[in-house]
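These are the structures, in structure tokens.
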Structure P
Amino acid sequence: MEIPFAKLQGNGNDFIVIDEYQKAVIPEDMKGQFAAIYCNRRFGIGADGVLFLSKSARFDLKMRLLQPDESEAEMCGNGIRCLAKFASDAGYVKGSCTIETLAGPVIVIMETGGEDFLATVTMTPPQFDRKEIPATGKGEYKEHIGDFDVYAVNTGVPHAVIIVDKVDAIDMAAQAPAIRHHATFPKGANVNFVEKTGENSIRIRTFERGVEEETLSCGTGATATAAVVHKLGLTGDVVEVGTRGGPLTISLKGGAKMQGPAATVFTGVISF
């Protein structure tokens, strides 16, 4: 069987997109295995996850994200921009759309000009209460884990946020997993280290749950980190977030919005 696919990236966070708008292409019981095989960067296509695009019973589109460890993530900020670009290029939507995710419906407003694509995503409102993250205990989350004070918030998926002097001094492979797997996070957590670089600007590095390594960018992580530093009074309502894959703009006026690009890398066909 030949399966068409597209490879897209948002700030270097890259995804394989499988178009199931008309019909299912990959059987449900094989989606996780498919992601594990084709996300492999040496023996597959290489990606941080597989986005399955389909119709939604209530909204314009539906997005599912299967990760390299075969788990399914609730939401992905960079991924949803990539899905919106694919759907726009395919003619399924135009200008704006609402996309169904496991974290709830997400509104995406698209701007196109030549080869450039920019999307503003209305993100899941940041949830700071432990039961919403989820995390054990009561109230808002702040724990001392290892050498770090750790804050946590859910922006569609659970995120731990650690403020440091220099993010480049962090050994992600050595220091992030203990936080990602900490017992206070029953579903695990993505881990973000953040450095304040200006009055309303930060730099972050993110270790992603499900990918199980550092990625070049994480949209929900950028939103989570901006929400934490804003809540602590360290920035204003609009935060410029520098990731290793490029900049994102997070607005926290009456909720949370993320603005960033997406681009098609290549398309192809898998013999499956």
Structure Q
Amino acid sequence: MATLIADTACIDPRAEIDEDVEIGPYCVVGPEVIIGRGTRLIAHVCVLGRTVLGRDNIVHPYAAIGGEPQDLSYKGTPTRVEIGDRNVFREGVTIHRGSEKDEGVTRVGSDNLLMVHVHVAHDCILEDRVIIANNTILAGHTHVESFVTISGGVGVHPFVTFGEYSYVGGLSRIYHDVPRFMIVDGNPSKVRCVNVVGLRRHGISAESIAGLHEAHRLIYRAKMSASQAAKILESHGHLCAEVRSLLDFIEAQHQGRQGRARERLRKASA
């Protein structure tokens, strides 16, 4: 199919636009942008900088992708945004390109849904099948693993990691890493319980969920360390792959600054 570009759209001739792309009224596309096959910019969308949009993405009105990072130390380095396939970005979503302080790239994987007015700051990494609800703000250097759901109005501290299959309640303040497979909620936020509904929806076995329940009880109620809990879990036959993944995540988190594993990694690499 042919690419459809509205008469009022402003497309730099140096931009690379694949076949079957739809660019609606009053969109702006910069000179270093690459847009993959089947992607739709519905109207009033702004895509700037060194930004790659993969295939079959849908970008709703007033979204802005590839803008400069909101960081006073940024000096115009040609950092970038890389976006995969089949994502949906609803009205007013903002995604800023990377900074010199990290790898210089903001990445969004595939099959994600970012709802109205979600902000993804510089150097964030979102993996696949992530859902983020309205008005949630991801600060710089946030990492979100696959199959995470973040409710609306959540504020996130820089360098936080959201572990896979976790769920965050609405209006929470996320200051520490969010452990894999858990539900976190509140201000200050706390680990509440295992994300049973989400795990069942994604086919995690009953045996693994039982092991995660036991791990949650030992670590967050009995206040054991991950290594102490691991010995008991192994003796009870609960040390499955998901439980090992949780324990590894918690070990890394506790080695980080203020419960954020990536703060340790950043300091070590500085």
*A value of 7, 32, 37, 19, 5, 0 was computed for P(r) over Cα pairs in 10 Å bins from 0, in percent; which of P, Q is the source structure?*
P
*One of P, Q was used to calculate distance in nm of label points 7 Å out along Cα→Cβ at positions 165 and 181, giving 0.6; which?*
Q
*Can you spot which of P, Q the value 22, 16, 11 was calculated from, given it is semi-axes √(5λ) of the Cα gyration tensor in Å, for residues 37-124 alone?*
P
*Have a look at P, Q and say which one yields 17.0 for mean count of other Cβ atoms within 10 Å over residues 197-204, as calculated.*
P
*From P, Q, which structure was mean count of other Cβ atoms within 10 Å over residues 133-140 = 15.4 calculated on?*
P
_Parent structure of the calculated result 8, given that relative contact order in percent (Cα under 8 Å, 6 or more apart) is the read-out and P, Q the choices_ = Q
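Read the figures in this text as sums done on the coordinates, not as results from a lab. These numbers were taken from a predicted model, which means no experiment stands behind them. Cβ atoms are built from the backbone, for glycine too; each structure is taken alone.
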